[in-house]
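Undergrad: In structure tokens below, several structures.
No lab work stands behind these numbers, since they all come straight from the coordinates. Just so it is clear, the model here is predicted, and its values are computed rather than measured. Cβ atoms are built from the backbone, for glycine too; each structure is taken alone.
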Structure 1
Amino acid sequence: MKIHKGDQVLITSGKDRGKTGKVLSALPGESKLLLEGLNLMKKHAKPKKQGEKGQMVEVPAPLSVSNVKLICPKCGKPARIGYKIIEKKKYRICKKCNSEI
């Protein structure tokens, strides 16, 4: 998967289209991402202790990798990602400005 934890991404489709956020975790087996504060769903939480009330909690739902684009840290634009091998080490590169990510 070309997008990793900590990357800044732009959502290209769905209810949060056009918003940017940080990747909390990547799920490569499912090709999905969890984004900070985006694609939230409501979850019912039961009371844990007696006398405590149940509540609705907003939790980030997984989002498909195909619905996001990485924002290049150098040029600041959403871009596709390529790879370059330099001295037996693989680097991600921005397809717009050709710089290492």
Structure 2
Amino acid sequence: MRLLNYQYRGIDRTTDVLSFPQEESISLKNLNLMKNVILGDIVISVPKAKKQAKENGLTFYEEIKRLLIHGVLHLIGYDHENNNKDFREMQKITNKLINQTEDI
């Protein structure tokens, strides 16, 4: 995960989740027009997820759901690193989706 983070983002440290969009032009606006679309790939660090789950008082599966949602939000155009509005919106959407998928 550290190597992927360095190769694709230029950041020489590990991370919990990385998203690799299939196409750079996919956004929330044109996503509604498509019936079937491959958004891209999401890579989740299992060791990092286990550690974060413990730190956050979550189960491993709850943390995986959180990271998966986070990755999908990046694939549809959210960017919390460069946009505070996106950061707040990502938190809001993540919390809403986690609450809706508690039984999954």
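Undergrad: Work out which structure the value -16500 belongs to, where helix-only ellipticity at 222 nm (-39500 (n - 2.57) for each DSSP H run of 4 or more, over all residues; to 500) was derived from one of 1, 2.
TA: 2
Undergrad: Using the calculated result -0.51, -1.36 for log10 I(q)/I(0) by the Debye sum over Cα atoms at q = 0.13, 0.22 Å⁻¹, pick out the matching structure from 1, 2.
TA: The structure behind it is 2.
Undergrad: One of 1, 2 was used to compute distance in nm of label points 7 Å out along Cα→Cβ at positions 3 and 83, and the result was 1.9. Which label is that?
TA: So the calculation was done on 1.
Undergrad: Now for a separate question. Computing distance in nm of label points 7 Å out along Cα→Cβ at positions 11 and 59 gives 1.8 for which of 1, 2?
TA: Here the read-out was taken from 1.
Undergrad: From 1, 2, which structure was distance in nm of label points 7 Å out along Cα→Cβ at positions 75 and 91 = 1.6 calculated on? Don't skip to the end; give the middle numbers.
TA: Working: 1: 1.6; 2: 2.5.
Derived from the structure labelled 1.
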